[in-house]
1. Can you tell which of P, Q yields 53 when percent of Cα pairs over 13 Å apart is derived from it?
2. From which structure (P, Q) was helix-only ellipticity at 222 nm (-39500 (n - 2.57) for each DSSP H run of 4 or more, over all residues; to 500) calculated, if the value obtained is -31500?
Structure P
Amino acid sequence: MKIEIEREDDGRWIAEIHNLPGVMVYGDSREEAIAKVQALAERVVAERDELR
């Protein structure tokens, strides 16, 4: 999964994974945003797999 990350004008970092709709998070640092988006993506994928 490709993580896209950018810094907002207010200094926060936003990270998202486009091929997983809704997987988008903010963080106070680049590293925090990446860690949070990875954790959310893992949860979304696990829940999706449970429904199959």
Structure Q
Amino acid sequence: MGLGGIKPLSLLLILLIIIALFGTDKLKNIGTDLGNAIKNFRRALNEDEDKKS
């Protein structure tokens, strides 16, 4: 049994459908944008902590 009762084969099927809908290039761009957003969020948190001290 996989995550939350979902079977691994179902996860694979969902992943294939997502890749078919969006394509690998668009998924790569989404991943890059998400990574940049997380990095900027962490940087902003660190700047706020530095200003408080």
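Every number here is computed from the coordinates shown, using simple stated rules; none is lab data. As the structure is a computational prediction, the values presented were derived from the model and not from experiment.
1. P
2. Going through each structure in turn, the value belongs to Q.
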